[in-house]
Structure 1
Amino acid sequence: MKATVYEGPRSVSVKEVPDARIERPTDVLVKITSTNICGSDLHMYEGRTDFEKGRIFGHENMGEVVAIGDAVDRVRVGDLVCLPFNISCGFCRNCEKGLTAYCLTTPDNPKMAGAAYGFADMGPYDGGQAELLRVPYGDHNCLVLPEEAWEKQTDYVMLSDIFPTGWHCTELAKVQPGDTVAIYGAGPVGLMAALSANLKSAAKVMVVDRHPDRLALAEQIGAIPIDDFKGSPIDQINEHTNGLGADRGCECVGYQAHDPGGREHPNLTLNNLVHSVKFTGTIGVVGVFIPQDPGSPDNLYRQGEVAFDYGLFWFKGQSIGNGQANVKAYNRQLCNLIQQGKAKPSWIVSHELPLDRAPDGYQHFDNRDNGWTKVVMHPNGSRPGSV
C-alpha cells in the first residue's frame, strides 16, 4: 500500500510499504478515504519529537471497513467509520470511566497511558495517511457513520480529533451559556473551540492569532478576531470585556507558541491566558506540551518545564484543566450535530489532496502559507471503489 512516511525533519515521502492487515480477532481493516494533516503532526514533522524515521503519519482518519476479525460483532464490512485518534480498549479502568485518551491496555510502555495512530511515544501503531489502516478493538473504536457521510467526508472526518478536541477544551474551561471566551490560537483546534463555544451559547468568543486567513475563518462564525501583531492580545481582550477579562480561556497552541516577532516561547500563551482571564475564571489547555524538548530554544523547556505565572494564577483564584481529548466521550453527540445541520466543521478546510501530494501539503501547512488552513487527503478517493 502507499503511505506517508517520515524521513527526518521536514521531510516526508509517499512510498510503498507492507499492507496493513488483520492481526488479532478484534481488529478491523479500513480502506482510508479521508485523512487529515494535523497541527500535532507538525511537531513530529519538524523533528521536535522522537518520532522514528520510517513510521507512517496520520491520526485523523475515516474510511470504509473492508475486513473484520473473527471476534468483531458490531461493525460490518462496507460500513463507513470515523476513528478516534485515541486507540483504546474499552474495558480497562480508565476506559470504563470514559478516559479513553489514557487507556491502560493499548500503550506498549507500561509506564504510559494512552495510544494513538502514527504518534510519537503513543504506541507502535501505524498512522492512517495510507491506503489501509488496522484498527485495534474495532467494535469499540469505530464510530459507524450515517449514509450521508459519504458525501460530507470533510465534515465527518473532523470527528476523529479536532472537533472533539476543540469541544474538550471548552469542557476543560467549563464554558457555559452567556460566558465570554478567549481562545489563543486560530489553527484548526482553536477554530473548533470557537465553534464549540458558539454551540454552547457563549455570549462572546474572541480568537487570538496573527494569520489573516485563520482570523477570517473565526470571524465567519461570529467570533471576534484578535490580531496580536497589532497590539497586546491581553489589552484587546480587556477592551472587549470591560476590563474584567474573559470568563473562560482556551489554550490551543501548545509548546511551540511564537510571539509576533517570530521568537518561540513555550509559556507564552499560558501566561497570556492568566492575564486575559478574570479572577476565578477557568482555563482549558489542549495545545500539545511534551515531557521534554531537547530542540527548544528555552532552557527550561528542554527539560519539559515552563516559567508559569503561578503567583498571579493563584492570586486570581483561577483553575486550569488540560490534556488530550477523550474523543469517544464526545464523537457520537458531535456526529449528531453534524447530521442535523447544527455544525459544519468543514468550513475550515482549504485543500483536498490525493495522498501523493502529502509532501506538498506538509510543507505548505507547516509554513502557515496563506490559505492553507486545513488539509484533507484522500488516499483511495472518497467513494467505494473509487481511486
Structure 2
Amino acid sequence: MKTDFFKYQAQTSPQPLAMKIGRAEGSYIYDTNNKPYLDFVAGISACTLGHKHPKIINAIKTQADCYLHVMVYGEYIQKPAVELTKLLAQHLPKKLEKTYLTNSGTEAVEGALKLAKRATGRSQIIAAKHAYHGNTMGAMSVMGYEERKKAFRPLLPDVQFITYNNTNELDKITTKTACVILETIQGGAGFIVPSKDYLLKVQERCHEVGALLILDEIQSGIGRTGKLFGFQNYNCTPDILVSGKGLGGGMPIGAFTASAKLMDLLQDHPKLGHITTFGGHPVIAASALATLKEVIESNLITQTLEKEKLFRKHLVHPLITEIRGKGLMLAALTPSAEITNEVILRCQDAGLILFWLLFEPKAIRITPPLTISNKEIVKGCSIIIDILNRISPSQDTPTT
C-alpha cells in the first residue's frame, strides 16, 4: 500500500509521514499493525469530538439511510442543513443570522470575499502579513506569505497587507476597502492571539469607512478557545464569520455567516451569486449538527481553558521557550526548527502525534480533540518532555 500511495496519490510535501492508518477511536489513531498513537492534532483541529464519536457516527448512518445528495445547494429543503444553520444562528450575535454551507474552509473564504465585494462595490482587500486562509486562488491572494504563493501568480489584484496587532497601520483601511480579512487567532504564523482591543479597533475602523470585517475562525471556532467562536473572547463581532474544520466533526465542511441583508445579495443581480453542488451535503450537515449540539450542550467549551492550564503546567522544559495560543489551540516553541522537527518525528515513533505550523518552523502544533481526557494530556506531555530530555545539548541553540 505504501508503494501505491507514492505512485498513485499526488503528494504535497517531499517527505510525507506515510503512516498506514488502520482505525481511529477517541483520542487515538491506530496503524495497520494496531499500534496506538495518542492524537494531539485532531486532523488539524478538525476532529472536535475525537475519532468515531458515537453521536457523530449515529447521525451519519441515520442520514445515509434517508438520502445522500439530491440537488445543488439551496434548492431543496433538507433537514440537516436547516437545523445546522438555525442552531448556529441561535448561538451567534444577532447580526450573524444566515449561513451559507460549503465543502471546505477555503471555499467559505472565497464566498466571503465575493460577498464583501458584492456588498460594497469595492475591490480592495486588506489582509494580514503571515495570514493563512486557504489555498484556492482567492484565498491564496490574501495569504500573507509570498514564498508560498509566488509560483502561482498572478493572483487577485488590489490586495494589501497590514501587520497583525499593529494599530498604527489601520489607516490603510480606507473608503476604497471592500473588506479586511483576519484570522481571529493567527494559525500558520504561530498561534498569535490578538492584543487587547486590536480586533475591536479594526472593527471600528471598518465601520468608519464602510468596509466589512471578515474573521476567519476555521481553526479557532467550535469551542476550541473557551468560547464557541474565538471572536467572542475579544469584544468584537465580524460582519462575516468564516468557519470550517472542527464544525464537521471529521467530515469536510466550511461555512460563512452574515446578516440576512448581506447574504440575500447572493440571490440576485446576478442570480446564483455563489453556487456549489455539494455544499450543505445532508450527511456532512448531519455530522456537523451532531458535533455542534454536543459542543454546545456539554461542558467541553469550559473545559478547554482548564485543559490549557494542564498543558501549560506539564510542558515546562528548557527547550520550550514559549507556549502560544488559547484553550486547545496551542503551539509550543523550541529554540530552533531542527529541535522542533526532531520532537515531532521522535514523538510519532513514541506513539504521540504532533505536527508543524505553516510559517513558524519552531512551533509544535498542539490541537487535540476537545474530548481529550486530563490523563491523556498528562501522558502526551510526558512523552514530549522525555523526548526533549533526550535531545543533545548541542542542539540547544537558536538558528538564525
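Bear in mind that the values in this text are calculations on the coordinates, not laboratory data. Note that this is a predicted model, so its numbers are computed, not measured. Cβ atoms are built from the backbone, for glycine too; each structure is taken alone.
Matching task: -6000 is the computed value of helix-only ellipticity at 222 nm (-39500 (n - 2.57) for each DSSP H run of 4 or more, over all residues; to 500). Pick the structure from 1, 2. It was calculated from structure 1.
Work out Rg/Rh (Cα atoms, Kirkwood Rh), for residues 156-355 alone for each of structures 1, 2, then name the structure with the largest result. The structure with the largest value is 2.
When relative contact order in percent (Cα under 8 Å, 6 or more apart) is computed for each of 1, 2, the one that comes out at 18 is 1. From 1, 2, which structure was mean projected area of the Cα convex hull in nm² = 20.2 calculated on? Clearly, the read-out refers to 2. From 1, 2, which structure was volume of the Cα convex hull per residue in Å³, for residues 100-171 alone = 101 calculated on? Only structure 2 yields this read-out. For mean count of other Cβ atoms within 10 Å over residues 268-275, the highest value in the series 1, 2 is held by structure 1.
Comparing distance in nm of label points 7 Å out along Cα→Cβ at positions 84 and 188 across 1, 2, which structure shows the greatest value? Greatest value across 1, 2: structure 2. Matching task: 0.90 is the computed value of FRET efficiency 1/(1 + (r/R0)^6) of positions 76 and 132 (r between Cβ atoms, R0 = 25 Å, to 0.05). Pick the structure from 1, 2. That value comes from structure 1.
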